[in-house]
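Values in this text are rule-based calculations from the coordinates and carry no lab data. Small disclaimer: the values here were computed from a predicted structure and weren't measured. Cβ atoms are built from the backbone, for glycine too; each structure is taken alone.
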Structure I
Amino acid sequence: MPKAQTRLQILQVCKLLQCVREKSKDQIEKLTMNGTPHLINYNDADEGLTALIVAAKANDDDMTEFLLGLGAHPDVMDLKGRTAAMWATEFGNVQCLEKLLAAGANMTLTDLEGKGIIFFCMTPTHRHEKCLELILDHGANVNNIDKEGNPVFVVACDLAEENEKLCLELLKRGAEPNSKQEKSGRTALMAAASSGGNKVVAALLDAGARVNDVDVKKCHAAHFAALGGHLQAIMAMAGNNADFNVVNSEGNNPVHLAAQKGQAMCIKFLSQRGCNPKPKNNQGNTAKVMAKEAGHKEAGKEIRKAEKTFGKSGKNNDPWILQLYDWALARQEKILTAVKAIDVDAVGKIGNNEFIDVLTSLQCPTDEDEVKKVIALQDKSREGKLDYNDFFTAKKWVNKNYLASAFEGKKKKKKKGKKGGKKGKFKLVMPICIQDEGPRTFGGAPPEMYIPRHIHFTDTGRFDRDIPPVHPLQDDSAWYLQAPAKTYINVNEAAKNRDFDSMKDSFAQGVPVDTRDKYYKTPLMTACAVGNLDVVKFLLEKGAAINARDNFKWTPLHHACHAGQLDVVQLLVENGAEIDASTINGGTPLTRAIESSRDTVVQYLMDSGCKMQTENKKGLNPMDLAYSWADPRVFEVVQAKWESLPVPKDKKGGKKKDTKKKRPQTAAGDKEEAPQVVKLPEEDSVPLPRKGSILRAASALAGGLDEQEDITYTPKKMWTEQSTTKELLQDKEVKRERFGWEVDFPDFEMPFQKNVTKKVELFEKEEEE
């Protein structure tokens, strides 16, 4: 169709597209009747959009039907060669696609890249499934190949794991199972094996896909499955006579790639089915070396076992037995359907000869004599009948280490307790308590925990942090610079990164200072956890709850003691923080300070009167924790205090206290006051602002005004006070004094995490020795 070229045509097409977006049918009708002939099918000058394409992209089925009624052609393409049906399919607009198909849209068209409509239907949603069904019913080409040589079926199989239904539907509608990319030689089976679409792999093999094809790099489908750890796909290939001992152009067989990614079960299966784990690749590395360099201990263990057993025969692990077992497992449904047709009474058994006939009819890969050997092993009672359900468990005729059940992972056996022994403590698995982010705020903004980020922008040619304006209003950059896009930040991230401006703006707009994230943490807790003293002061001035608790019942003081910053701890205690607050597992601020190995914080808490004789849920007191966690300095501080404590009295001989709680009595005259109801002014009683007039101005000059008008000037933007370079350097010096010189490096860790890292390194050294 023609593209708008003259100025008049361009303006009319732009106006038409605007009317389509605004759903102004009257204007559209006028333009098509009185404007350029065939205007409704004209392409715009920029992207080649037509009125029908705009309506299809917006999923406006009513407008689509209206435009088709005015003569819009359903197969008009944009500048990329895409039709309205392609755009509707890409966005999953089912209703518009139905209207276009009813108008006779051609489903075999391709765009400028040679891509048919199925290329635009790859998104895994229910709407796209419906679109796929519609376009296939109307003749879409399932074997379409674009100009780069990529078959649409191979592209679909690259998404087989998440878009399984699409691949199976294309295969059902006649897609070529052996389709491959022209340049790389990548087949549909390789794509499905790489993405982890196990059902698609099985369906492809069942449809006749060649299992032993290789690409231009000589990679087998098993290479891709081993790299991704897709064991079920490898098992399906084994059931179709796959040759796993294939070496690619880099000298790697599937075991090498499985070792590289630590796929232990894949290594075990591949080596059992004929893939040699011993050879070296082109770089001179064996699979064992690759697993060791990548740090995959479990994979290395399996490779060592495979190297010992590879090529050696044992009981019931002959190659022909494994071939029969894998073949039968891959066709289990077909075999069961056939035998159940014979077993009319549903006894679960059929005659041995009948079972052999079923296997032979399905083209069993082994000889009849070998099948009879298996039947003899299965029918040890010589009853002459075979339990076909028991045949697939194969415990009687296949070595247990080679069964599919051997790759499911071992189940831990429950330890039986001895008679008369102590019962172990009951451990309740407790999930982490989290909350939803909450609904969106006014105007479609994110939930309350996300606040607008304050972005300072200015004309850097005039002002910067070291050359600020004389007065904040002097910075008029907002009038000629484009304002940056509005973004949001988690309020706890703002507290962590010392983003005072964002917090000030949000608190001024009514955001609560104790806004919690999904872990119930407040900005004050976050600031204490990272040791931001100035942020803690700021939040306390704003009225932050000093004893708020998160999902583990940690208070800000717990987080501050974990951070090991004495000045933050002192500030919290001086402002009324609960010094003996207990967490969900019984931990106190003192135990958190001990775990962070900060003797100054521990000494301060003990001097402030914290309780020493406390225990957590594991029965450990501060002295036990100091022995197992802290360094010698903290241990000496805690030990000195512990030894100075009086010995607790034995309460066995004493009188029992009355544990019954007495009901508190209300003193005379102390009655609960009824809450005061604040009555809002009625709508009619609120004085409305009066419009200015000459008479009103005259009366105001004569007698004065009862009401005052607000003439405050609110500028478009004001200069945000910035720290100078000198102040930033001073802050850096203070930070080094508080946290140490390591704070400038990316691998810096807070005291508790640093303590844990040292412990882990110590344990690893002991294991190596």
Structure II
Amino acid sequence: METNAVIRLRGVRTNNLKSIDLDIPRGRLVVFAGVSGSGKSSLVFGTVAAEAGHRLNETFPPFARERLPKWSRPDADLVEGLSPVVVVGQRRLGGNARSTVGTATGVWAYLRLLFSRIGTPHVGEASRFSFNDPAGMCSACSGLGETVVSAVDRFLDLDLSLARGAIRVPGFGDGRHWYERYADIGPFTADTPLREWTPEERRALLYGGEHAARLGTRPAREYEGIVERFERIHLRSGGEASERKREVTARFTRAAPCPECGGDRLNAAARAATVRGRTLGGLARTEIADLAAWVREVDDPAVAPVVAGLEARLRALVGIGLGYLHPGRGTASLSGGESQRITTVRYLAGGLVGMTYIFDEPTTGLHPRDVASMTELLLRLRDLGNTVLVVEHDPAVMAIADEVVEIGPGAGADGGRVVHQGTFGALRSAGTATAAALAARAPVRSVPRPATGALTVRGARRNNLKDVTVDVPTGVLTVLTGVAGSGKSSLAAELVEGHRAVVLDQRPVTAHRRSTPVTYTGIAAPLRALFAERSGLPAGRFSANSEGACPECRGLGTVRVDLAFLEAEEVLCPVCEGRRFTEEVLRHRVAGLTIADIDALTVAEALALLPDEAIRTALRRLDRVGLGHLRLGRPLTSLSGGECQRLKIARELRDAAGPTLYVLDEPTTGLHPGDVAVLLGVLDRLVERGHTVVVVEHDVDVMRHADHLIDLGPGPGERGGRVLYQGPPAGIVGTATAEALHGG
């Protein structure tokens, strides 16, 4: 194969890779497969993307390089044949409250231009239709479209008394400074459940003032109602709020439409303008599929180029399965899969050729029915003349690839080798972990486990739900299914709002360069205490982030060397040689190991060596989710998506003391089919111990394993939000989920 026709990799040793030699064909769609933690991400992102990014940065002057993303160079003998790389990861678009689907996709810019040209009455230039510009924004909400108000219905537990903690807002409990202010309001005792109070007494408790005065008793001079005090501290105070304060604010407030603009975000002039009888605010709330149909009816020659550009952008979004979104939806509310598809459409619209596009599991968040839309988009990018590299576990994506490369055979130290390179057909008989997963087909559970009761969600209307009432059985595994945007996550949110639950959502693991499995899972504190007990030193001495840190590198193990006009380099600390601690700390041992030696242990090795039961309990949770290969001191920033997902599962799915509701939103994200089986084992153990497990999921193996399905649809957005089926998985017929479950 000609050198310029391939990306040539020689002696690649990034993370766990075992001096890999590999030629990746250019101008092709290549899928990288393998179990979670095998080294796929290290090869594609940590080597190809990192080296390409580094080389591209070097073409800029030093001043510009300081402001560009930093790429760590891979450990490799040779990397050549690279072109500029675009990485399309799973990270959510995020953004602030002003970032919407419309602004992120360019749809809003086209709509503003359209209204500025032919809107009646004529308002002016496009900036007058921007909610991010003072010329167009609503002055009452500053263009946000909503205001934050107290969720008063969440403040009290009417079944409890004041003495038992009826006030849910933190800081009001028995013995706290404010408790006595509320215990003496009226002619009732602090031991009376609030449900037995009169409505007037409850209003006095919440709002104080004239409501308290009407009770005929004189409250303390400094008395203020719970609502007044909460809003003073959490909504009207200035300065930077702590994470704890932000959590409390989020828990006890809700967003309400702005009373001035009704959620349109725009000022009165911009709200009044119309095109073909529709306002801009109304179009912001229109689903993209319906908006595309409306745009086709705009036939004014003066805006023909605007209509053509807008129609093309909307058609691409509908084609990728996002027609159920509306331009006004905030990007912070999008899932990782939705964010990735929006980003992909933006790149496709750019029309660049000769690029290398790298995708991280682009089918994340997609129902099996919708995967074809993504594979078509990947093929279109390739056919434009680009190289498309995809890290993926979905067989439907492997099937359309020009070539499949599998890294393995196992995870961590047991992976890091190329175990297959060739066609998808050849992979099926390659004898690898992926080949075995392709050959296996999980059976549909024929005899569901008996439920112990039910949790009811009644009349749910959140987002697109259509007055949904369902009974979620307790003591079993229930899976919420349906096409993307059908209302699954909304139903799960309703369940959580009405019932106490342990929630595992789609938020990524928060990682920085000091984060490791030890710090993330809570092992660090008992580990430091164990060394402190054996050594007689303070526990802080055994923290690389505190007193025991090497003074040269401050506990990082590396130091940054400033090379003046060249890019700074990170090298091994010359004092501690990467061990992160002072010599005094490293003199002390447990089970013959220093604190630095323990960082080098795998989870499985630490389980066999460390005596402390609290540490062993946390390690067992990691081992049960298939992370026995993980080294305790490995930075979380170097973990694969699948490893991060299982780390989160291990931390969150602790076995509670009593029967508990666990709600998981797409927990198979990043997991190889073999790792999905491990996850199902974890969920089964929770059910066996009397807990209730509810999972929002598209993975067919998880659906087949369920005791109970609740299928929503039939379509996304306004075409969804209805319950199509409730019952055991064997009984579902006539829906998109039924087709995937019985035929996939």
Computing mean count of other Cβ atoms within 10 Å over residues 353-360 gives 19.9 for which of I, II? II
For relative contact order in percent (Cα under 8 Å, 6 or more apart), find whichever of I, II sits highest and give me its label. II
Which structure, out of I, II, was Cα Rg over 2.2 N^0.38 Å calculated from, if the result is 1.39? I
With helix-only ellipticity at 222 nm (-39500 (n - 2.57) for each DSSP H run of 4 or more, over all residues; to 500) computed for every candidate in I, II, -12500 is reproduced by structure I
For mean count of other Cβ atoms within 10 Å over residues 265-272, which of the structures I, II scores highest? I
